[in-house]
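Following this line, the structures themselves.
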Structure 1
Amino acid sequence: MRVLGIVALVLALLLAWLQYRLWFGHGGAGDVHVLARQVEQQKRDNGGLKQRNDALAAEVEELKSADGGAAVEERARSELGMIKPGETFYRVIENRPAVPVAQDDARKEGDE
């Protein structure tokens, strides 16, 4: 009878230790939950990157196509500011209103 009690106690302790490791130990349920959230975030990131890659692939195909000369010219004009011989380049600069100096700043400058 005494041996049966000791075996039962050892089994109960073993069960408690295994449950602890399952729920709180390394690789347990908490870690699995965190990893599942990271996988979902990575899937969202991958979806955005896939869209970006698809857009870049379409742009590459457009540049390689027979009508790619027009696309190359458009990019050269917009991104590099290139012009054809004989064209005149005009740059339009918008006027920005001057930022008024605050009265506190004006007093500080006068105190110095």
Structure 2
Amino acid sequence: MADVATALKGSDGIAFLVSAGIVYEIIAAACSSPQTTEINAGVRAETLMKWVKLGIGQAAVFVAIAAALDRGHRAAILSGGALAGGLMYAQYEHARRAGLASKAPGTETH
């Protein structure tokens, strides 16, 4: 039988995944996908990147609060949040650059 008390205490792995997951969720809630960013960079790059930056800022607030509340898992929470935030920003920045360099038509016209 599983030790429920131990399971409820959690682990660094769980804290890391929760922190990383909240970054991805908040950014996803704030903006379109990197694919959409790349496809429509010609008309929406500035707006999309504004929302990526706002999403990362919001995520940082949640990660900081979680790290303050759960001092025992602070390193895992902060490292998961930082890694996820960095990776997501890199994906959107790559999508923006690739889209602006592409001659392919986007899916939106304005």
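Points worth noting:
- A value of -0.73, -0.86, -1.16, -1.17 for log10 I(q)/I(0) by the Debye sum over Cα atoms at q = 0.09, 0.13, 0.21, 0.22 Å⁻¹, calculated from one of 1, 2, originates in structure 1.
- helix-only ellipticity at 222 nm (-39500 (n - 2.57) for each DSSP H run of 4 or more, over all residues; to 500) derived as -27000 - corresponding label from 1, 2: 2
Throughout, read-outs are computed from the coordinates displayed, never taken from laboratory work. Values in this document were obtained by computation on a predicted structure and should not be read as measured data.
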